[in-house]
Structure I
Amino acid sequence: EQRKIPLVVSMFPKSRGARLKEMITPSIREGLQTKGYQLVGSHSAVKRCRWVLSSLRRHGGCYKHTFYGIESHRCMEATTSVACANRCTFCWRGSTHPNALKWGSFEADDPQWLVQQMVDTHLAKIIKPLKGAQVDENSFSEALQPRHVALSLVGEPVMYPKMGEFLRAIHTPPYSMSTFLVTNGQHPEELANLPQVTQLYISIDASNAEELKRIDRPLFKDYWERLLASLKAAAEKKEKQRRVARLTILKDVNDEDISGYAKLIDLMQADFIEVKGATFAGWNRDTTGLTMDNCPYFDDIIRFAQKLQYDFGGEYTLSAVHEHSCSALLVRRGLERAVWIDFDEFNKYIADHYNGEKSTLMSVPFTEYSLPAPEWARPTSSTLGMDPQHTRATELTVEQLEAREHAKVAMECF
C-alpha cells in the first residue's frame, strides 16, 4: 500500500524503489516560480500577499484584518497542494498550477518538516528582504513571528493526505499559528474528516449547476453533488467550527440569482458570508469570457449583500465592509459580538484539545474564543474598513469615488 512507502521530501534524494509521482513537474515549477511562488517540498508553496507589504507600510490591512482581527503583516499565505480539481475562469493564480482529481500516487511530504520549511521560506524569501523597504520598524519585528496562515494560495489544500498532522504542527509551539482554510467544495469526504481549523471557508462561485460548470470548469463530472455534500459536511460541524461561505462576484455573470445563493448558504448553515468582488487578473477573454468590465465596484457588492440579507429575511446582518478590497461581511444574527477572533484564547483551547480530546473538533463552541469587533471595523465607521492607524496610499478613481457614495447610501438601508 502507498502509505507503507517511506515519505519522500525534497531535501533527500529519491530511493530507487519509490513509485511516487511528482506533483510539481519541471515545467510547472518554472511556471509557478515565474509568477513569484516559493515552492516548498514536492507539492506545496508560499507567496507574498500584497497586503503583507501594505500592512508593513501601514497603508492598510487585508479584509481579514477588518473582518476578523488578524494582523496582515504577520500572515503567511500558503498551500499544502498546488493541484486543484477546478480551472476557475476568474482565478487570480493563473493556470500554471497542475490539475488533479485526487492525491493518488503523488509524493506526500512529512507534515512537521513541511510546516518548518514553509515558515523558514516565508521569513527568508518574503519577509526579511523587505527590511528597509519603507516599512514600519515595529511591524517588521512582528512580521518575523508569523501568527496566521491563509491556506488559500493556490490549489486545494484539503487534498493533502497528512492535513491533520500538518494542522497540529502549525497550531502548536513553536508556531502556534491560526489557520484560515479555503476549499472549493469538491472534496466532501476530506472536508467531513477535516480536523479543527481556526476558520473554514467554502467557495460558492455560482448559484446553480450550469453556472458553476461555466465559471469553475470543474474536472469532476459530479461537481454539483460534491459541492452540495461539502456544504452539508460543513453544516454538520455546527457551532464547534467557524464556517464562512465565500462568494466571489462577477458582474453580469453570477450576480443575479440571489435566492439560489441563499439556498446553498442555508444548506451550509454558514456563520458568516463574505461577498467579494472578483479582482482582475489579466484574464484572457478568448479562454475565460471575462474582461475588466466583469469586476464589480464597491456599491455593486453592497447592493448584492443587501439583496442577500433581504432574501434571508433578516437572518443575517451586515457586520463589516472593506472598501479597499471591494468586499462585505454578513453575520448570522446572534453572533454579532463573536465576529473577531481571540487568537490567544484559540491557542489555549486548541492546546487543551490536542492534549486530552480524541474528537476531530474541539468540544467548545467557537464563541468561546471570539470577540466583538472594534468600532472602526463596523460598517457604521467612516473609514469603510480601513484601520484608522493606517493611511491609504493609492487615490481612488472618479468611478470608485462615485461607487463609494452610492455604497454609503445603500448601507443606510440595511
Structure II
Amino acid sequence: MRKRKTSPWLLLVGFAAIIAFFLVLWPEKDQQGQLDRYKLEKTGAGTSADYTAACTVLHTTVDTVLSNHRVIIKQTEAIERQAPRTQAEGKIRWHSRNLLIEKPKDLPVHALIKSLEAALPQAKGKILAIQSDDFQGTKTQRLDIGLQDMLDQDPVTIISDKIFIITEPSEQKKLQVKAEMAIIIDDFGYSAEPIQSFVAIKQPLTFSVLPHRPFSNESAANALSAGHQVMLHLPMEPLAPANVREPVVISAAMNDKQIRETVLKALASVPGAVGVNNHQGSKATADNKVMRAVMAAISPNNLFFVDSRTTSESVAAAIAKQSRIRTAENDLFIDNNPDVGAIKAQIRQAIKTALKQNEMIIIGHARPTTAIALREMLPEIEASGIRLVFASQLVK
C-alpha cells in the first residue's frame, strides 16, 4: 500500500496556529505580574489604581494559612477603601478585612507568624506590623498584612488584612514589654517629599523639624494630624564653619539675649513643638554658657531637651538637668550610611542594645531610604518585645 502524503496546507495551518498561540498568550503570561498588582482606571481627575485583585490574592493566602493551622475565624469585617494619591491626581482603591481569630491552644503566636511570613511573599505580600491591640474590648495581638509598591514613583503601602489574635493570659505574659524605644526623625522642613512616607507609619515617631524652612509648617502640621510628636530641631554651631547650612544658628559668639530671641523665633516657626534637640552643634553644645542660655529660653515653655550627641564633649544633658529641664541623650544614629541594608543593620543593633538597657533613643533623618528601612523593620522591633514610644516618654 502506498502511504498517504500529508497535505502541505495542513502543515502550514498547524504551524500558523502554534505561532498564534505564542503571540497571543505568551505576552499575557509575561505581563501577569503587573496585571495582578493593580488595575489602572482613567478618570476626569487623573488616573486611579485599583489593588482589589492583589488584595484578594492576599486574602486567599491568609485564609489558607489559617485553615492549615485549624484557626477559628470568630468575626470578619470587610471594607472597600480608597485614598487620594500623594504624587498625582487620582485615587488608590483596595479591599481590606478585619479578622478576629481564635487559635488552637497548642499553637504559639510566633509559629502562626512564621507560617504567614513564609507564605505571604508568594502573594507579593508581607507582615507590615505586629502590635498589641484591643478588639471591641478583647485583648489581642494584631498583625497588619499587606503590600508595598511603587506607583509612578509614588510609594504605596496597603493593608489588606488586620488579624486580631485572641491571646491566652499566659501568652500575654510572654508578650509583655521588655524595653522602650523612641525614634526621632531629624531634618524635616527642607522638602515635602519625605513627609508622607513617615506620616504613613502608624507607630509613634517624633518628628524633629527645622525652623524657617519652606516645609517646616507643613511637616509639623502633618505629623500632628497623624498623631505623631513634634520637636524643634534647633540649628547650633558646629566645629567646622563650612558645615553650616542654616541661615541662623545658635553660636558661641551670641550673648544670652540673642540666644533667647533666636530660640523663641525658631519655636514660633514650628507649631506644636513639645521639645527641642540640636541640629549639628558640636561646638555650641560643648559650651556651658551657650547651653545655659538655651535652657533658660526653653524652660518657661515646659519643653524637654534631647541631646543629639554630635560630640562626645557635649554638656547639653548635664546643663539641662542643672536647669531642671527634662532631658535624655541620643544613643545611636541609624542612617549615617543611607543604604537601606545598612540602616536595617543599625536598627538591629539598636534592638539588642535596647533589650540590654531597657530603653533607648535612636535618631534617623527625613530620607526615603530611612522610611523604607524603618517600615520593613517595625515588625522585627515589636516582635522582639520593644514598645515604641515618643521622645517625651523617655526624658527625665
Structure III
Amino acid sequence: MQVLSAMTQGNWLAELPALPAGAVGNARPAIFPPDSAVAEAKRVISELFYCENLVILAGLGTSLGVEPSKPGAAKAPTMWDLWVRVRDKTNAVADTLGFDFNALIQVIGYPQDETNIEALLSRCRMAEAVFNAEHKAKVAAFVALAEREIADATNFVVANHALPIHEQFLRRIARRSNRKQRAKLFTTNYDRCFEEAARQARLIVNDGFSYSIPSTFDAINFSYDIVTRGNDGERQDFVPNLFHLYKLHGSIDWERDPVSNEVHKVAGAAQPVLIYPRNSKYELAFEQPYLEMIAAFQAALRQPNVGVMVVGFGFNDNHLAEPIMSAIRSNLSLKLVVAGPYLAPHTVGGDPVPRPGEALINAHIRKLAQLAKAGDARLSMINESFNGLLAYVPDIVAQSDMEKHVARMRSLGQVQ
C-alpha cells in the first residue's frame, strides 16, 4: 500500500514491511517506527466517513477480487476477458453468422493489433450508419451477439455467493450515524455484488425501485426514507443500516417493459437494461433511467461537507470523470480519496522496468495527483486494491445485537 496526499510532501509514502514473526497485535513495538503510510491512509478515509455527506463511486476494480462461487465457476471479467469471449463466440457460430471474427474486423476497418472491446463496439455502431444493407445486417448481428456475451459474462453472482469484502465494506458505510445523510453508493458495474452482499449483511438498500411486484424504478423513491414508529404512534426514528445504491450503467437484473417503457427488476432478465461499453456511453447516459442516476451523482458531488471515495474506477468514462473534476474546482468543502491498485509506479511479473502508474498516464488522475502534490489537502490517493482497502476503512459503529444474532444463526445453518 502507498499513499499520496498533501501530508506526504509530494511523494508516494509506502507502507512499512510486515512485522517480524512473533510480533503480537496490530501495534508496532517500540523498537519499530510507527507506520506513517498506514496512519495517513486511515486518517484521510476517516475524514471522509465523518463528513455530513458520504459518496462512493465503485468501478470494475471492486468486482475483480470476488472469488468464483465454486471452483471453475465464472468470475468478474476484465475488458480483455470480454474481448476473448466475444471473439471466441463469434468464431464458434461463424457458420450461422456467415462470417468469423477476423472477417468482421476487416469489414469495419478495425486495427488488427488492437484488442479494445469498447473501441470495437464503437466502430461497429459508426459502421452501421454508413454501410449498405448487407454489411449493416452483419454488423448488427455481431453487436447483438457481443452484447449478449457481455451480459452473460457479468452475470456471475449467484445466491449466497461469498462476498466478505463487499459485505464488510457496506456495513461500514451503512452504519454511520442516522443524524448524517444516508451514504450514497454509485457503481458502474452491471453485476449484483453489492445487492447480494447487502442481503447477506441484512442491510436495507434503496435503489430507486418500489417495494411492489414487479419492482418498478421511479427516481422519487430515492427521496423516501424508512422510519420506525413507537407503540404510541408518535415517536419516529430513522432505521439504521440503510444506504442508497445507484447503478449508473444499468444492472443485469433490470428489464424494460416494451409497452409502458418502465424499468422492472427481474431475475434472469432476457434483455437487461445496460449501457454497453462503447464511446456513445455519454449520449446513452441521458436516457432514462440513467439520466436520473447521473443527475443524482452530479448533485451529490456539489453538496456541502461531502466526502467522496472513488475505488476501482479508472476515470476513463468522461461523463463521470468530468463531474468529479468540476466539483473539485467549485466545491471547497469536498474531500476526495481515489483508491486503486495501479495508481503509483509498479512492476508487473518479472519485468525489471517499473510501469509509470495511472497517476502519470491518465489525464484526470494526473491532475488530481498534481493538486495533491501542490498541497491541496482535500485530495488523497491510496495505491491499494478494493480488497486491501478494507483494512483502512473505519468501523465507526460496533456490531449491533441483531448482526451478532444473524451471525450466530448463520453459523448454525438456519439463515441463508
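Values computed for the structure shown
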read-out	value
Origin of the derived value 24.1 (Kirkwood radius over Cα pairs in Å; candidates I, II, III)	II
Entry that produces 5, 22, 30, 22, 14, 6, 2, 0 once P(r) over Cα pairs in 5 Å bins from 0, in percent, for residues 228-267 alone is calculated, selected from I, II, III	II
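No lab work stands behind these numbers, since they all come straight from the coordinates. All values derive from a computational prediction rather than experimental measurement.
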